[in-house]
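Read through the structures below before going on.
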Structure 1
Amino acid sequence: MSISIATLNGDTKSLSDEAIAKLEASLRGNLLRPESEGYDEARTIWNAMIDRRPALIARCTGAADVIRSVRFAADNDLLLAVRGAGHNIAGKGVYDDAFLIDLSQLRSVYVDPQRKIAWVEPGATLGDLDDETQAFGLATPVGINSTTGVAGLTLGGGFGWLSRKYGLTIDNLRSVDIVTAKGELVHASEAENADLFWGVRGGGGNFGVVTTFEFDLHDVNTEILSGPVIYPLSAGRQVLQHYREFARDMPEDLNVWAVLRKAPPFPFLPESAHGQEVVILAAAWFGDMGAGKRALKPLDGFGPVLGTGVGPHPFVGWQAAFDPLLTPGSRNYWKSHNFIEIEDGLIDAALDYTSRLPSDQTEIFFGRLGAAVNRIPADATAYPHRDAEYVMNVHARWEKPSEDAKCIAWAREYFKATAPYATGGVYVNFVPDGEDPIESAYGPNQDRLVELKRKYDPNNLFRLNQNIRP
């Protein structure tokens with residue numbers, strides 16, 4: 001039985017049963033139709049606002065499956081979506097009536113501890129990577145939620161607790177194997193296809209489907225000093241002003257992020273504080289424990305402390321510490337700004353909007369960058385925001401569709417209120433669906449990315465992303 005499937009020109013076409021059967025026979029993985037077992041699992045992603053039904057899903061089990069699937073899409077002019085671990089906020093990896101290449105089964109991580117290198121498949125999560133590398137006391141900078149996919153995070157830039165010391169995720173990327181729009185598997189590194197390697201370091205999925213990422217690893221203790229220090233929102237202005245001064249001279253072994261939200265029911269907080277608006281300074285120290293205790297001591301004096309969870313924790317545990325607040329199945333809408341400084345006006349806006357959060361799960365965070373991130377020239381990778389000292393995520397999160405309008409409006413209003421203090425740049429991985437952020441995401445690197453797109457994907461086969469049009 002034939003199926004109706006979307007094409008690149010915006011129409012639909014009928015794919016014959018013979019053509020589908022031929023593709024299916026060529027794959028080691030499964031080819032799923034809407035009635036197939038596993039179809040709903042393959043199309044369901046982290047953000048519950050995204051509920052889309054592809055016409056056909058290729059669940060790939062290796063690079064050969066990816067090659068055959070890309071060629072099939074190109075030969076038939078099919079609208080093509082590519083899904084990694086399914087954590088992208090905009091949900092670009094799944095699309096109605098499209099042909100979906102599903103990489104979520106490809107989760108292998110291989111570590112060479114002597115050379116301090118890891119090879120990672122595109123369906124792997126940050127938790128998969130951390131688990132394998134920490135077996136040898138190694139790690140590389142990635143994000144703060146262990147269920148996030150390595151692929152999407154890396155292709156957009158990638159930052160986390162280790163970034164001040166070791167840079168962005170892309171700054172630790174050695175090479176990729178990538179299937180281009182021609183259906184060819186290409187190796188890209190500083191020495192081979194260097195222009196393509198430049199583009200994938202921040203340019204998203206615009207240039208092909210990565211089947212292997214090769215990362216540099218660093219010595220990172222399996223136990224680190226980490227945890228949150230929590231203050232009442234009423235003290236928020238003085239806390240954030242102290243934080244601003246403290247963060248200017250933080251050693252690179254230390255990273256502290258500011259989070260504004262309702263207090264979760266942490267066991268170290270008094271029950272009366274649960275659900276109250278708070279300012280959280282989340283800290284991670286990667287050096288000697290004794291020196292870390294001294295480095296973090298000033299946080300106790302920033303304001304009246306409601307409770308603290310700072311102490312020795314497994315690194316992999318700290319990497320997953322925010323997972324309970326970021327479980328799949330909720331509705332999410334994000335906005336993002338970059339900042340050079342946390343000005344008083346920005347602090348006032350953050351406190352104002354935190355005092356009227358639209359849901360119990362909504363939060364604002366300021367992720368501290370600087371240091372190693374800023375030592376890379378803006379034109380060294382496709383990601384250009386090397387002047388940013390902070391990335392802000394306006395993270396609206398809720399459960400019921402009836403709350404959509406209220407929560408989205410709150411996020412947009414706060415984003416607008418804080419724009420005067422921002423650089424004008426955005427982190428491409430934090431852009432919601434329906435927005436075109438290319439100029440603000442890539443700035444001075446935009447023209448070079450367009451030329452690269454013309455070279456490697458002139459027909460824009462890879463368009464279901466934050467798209468760079470050729």
Structure 2
Amino acid sequence: MNTIQIKNNGGGQTTVAASDLEEFQSGFRGDLFHAGTHGYDTIRKIWNGMFDRKPGLVARCVGTSDVIRAVNFGRENDLEMSVKGGGHNSAGTAVTDGGLMIDLSLMRRVTVNRQAKTARVDGGCLLGDVDYETQLHGLAVSAGIVSHTGVGGLALGGGFGWISRKYGLSVDNMISAEVVTAEGAVVTASATENPDLFWGIRGGGGNFGIVTAFEFRCAEIGTEVYSGLIVKDFSNAREYMRFHRDYVRGLPDEMTVWMVARHAPPLPFLPETVHGKMVVIVPFVWLGDPAEGAKLIKPIQEKTETLGEGLGMHPWVGWQSGFDGLVDHGARNYWKSHHLKDLSDPCIDEIIEFAGRLPSEECEVFIPHMEGAPSRVAEGETAFAHRNLPFVLNIHTRWREVADDEKCLQWARNFHESTQPFAQGVYVNFLSQEGEDRIKEAYTDAVWHRLVDVKNKWDPQNRFHMNQNIKPG
């Protein structure tokens with residue numbers, strides 16, 4: 001191995017001697033990659049094609065001991081460190097440009113305790129890994145909606161999906177975590193061990209250490225759920241959205257109904273004449289008797305024109321991966337988001353105005369309904385704040401060509417600014433690179449100050465800053 005230059009925490013370059021690299025590798029069970037190493041250009045890539053960063057060194061870990069060794073190497077050489085799990089974050093924080101990337105993507109074991117209804121999940125797992133293993137027992141972890149999302153980043157920021165209204169967020173179902181600290185120690189974070197750290201990692205992201213394993217409480221949902229998509233004509237979007245905002249807030253926790261405004265994908269139940277047309281897609285999941293779910297969905301079907309629908313009992317694993325193709329790896333992605341205080345008429349007007357002129361075929365306006373079980377958890381119980389707001393607006397801007405950057409970014413920023421009057425805070429996992437003031441908006445003042453205290457204790461040198469960073473204070 002040759003001498004290489006790696007970015008340090010001061011922004012300069014540290015020369016790492018070949019002998020030091022060999023020493024690092026000698027006790028490292030995984031592999032080290034740098035520019036020129038076979039596989040480097042594949043391993044350094046992340047989901048968001050906006051980021052083409054080149055780490056000085058990639059440490060691809062196969063277990064906790066590798067993570068410890070990588071953290072110690074980074075600290076001892078004062079290297080900038082990033083942590084990659086699924087690499088799915090919109091902000092691209094998984095990959096450093098020139099520093100040390102600690103890659104957990106080979107750490108994907110899931111162990112299910114059927115009797116206790118719990119799952120131990122390695123830090124590099126994807127949601128699909130968890131679904132496949134838990135579904136062997138008719139169980140599920142309350143998490144996200146795209147199977148190639150990394151569990152680590154999702155769960156540390158909050159984690160919501162199709163069953164969270166009934167069973168709570170990922171952070172609400174986290175029982176414990178194995179964490180490698182900035183000092184290279186392995187600690188357990190739980191309600192009884194290091195409770196301050198446990199509080200912080202449930203919403204505070206990867207600021208306090210590297211989680212190498214989670215233990216989650218599972219929900220017993222069976223292997224199929226009554227679910228589907230109802231596709232509405234966009235010309236009636238205003239009327240439908242006004243109905244939707246009131247109707248869904250009266251539904252039981254077992255029912256989750258969202259809205260997505262976008263160009264219609266080539267869904268098998270849609271006539272070809274609808275493909276590519278602007279539509280409002282209404283996806284739902286019902287956890288209960290299908291006949292009862294059908295009754296609750298009927299008013300949605302009947303309100304405004306339906307262009308097509310695909311409803312029925314669907315395997316959970318299939319449903320969870322059914323949207324993967326719309327957000328595949330490599331496209332350019334830029335998200336702007338808010339929690340919404342309500343979908344007021346003026347807010348809906350702004351949404352329709354901007355949704356009516358999407359800058360690319362792959363952009364979408366995603367409006368999940370929240371509330372339910374997460375809203376009944378005390379706001380200070382975890383670091384996830386803003387639990388009582390009814391809706392989220394995620395402006396998911398997605399395109400392929402660099403030449404389209406300016407128009408796509410400007411559309412998203414203008415849209416975001418126009419809906420700011422209706423907003424209160426933001427979901428930290430939906431942030432792009434927006435600065436410290438915006439990160440603070442993901443939390444209440446009380447939660448933020450407490451997070452800074454946790455940071456001061458567990459990472460006072462801010463070794464873990466390639467994230468939505470909470471700086472020591």
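Read the figures in this text as sums done on the coordinates, not as results from a lab. Treat the numbers as computed from the prediction; the structure is a model and nothing was measured. Cβ atoms are built from the backbone, for glycine too; each structure is taken alone.
Taking distance in nm of label points 7 Å out along Cα→Cβ at positions 42 and 338 as the criterion, the top-ranked structure out of 1, 2 is 2, with the highest value. Largest in distance in nm of label points 7 Å out along Cα→Cβ at positions 82 and 114 among the labelled structures 1, 2 is structure 2.
When distance in nm of label points 7 Å out along Cα→Cβ at positions 18 and 394 is computed for each of 1, 2, the one that comes out at 5.5 is 1.
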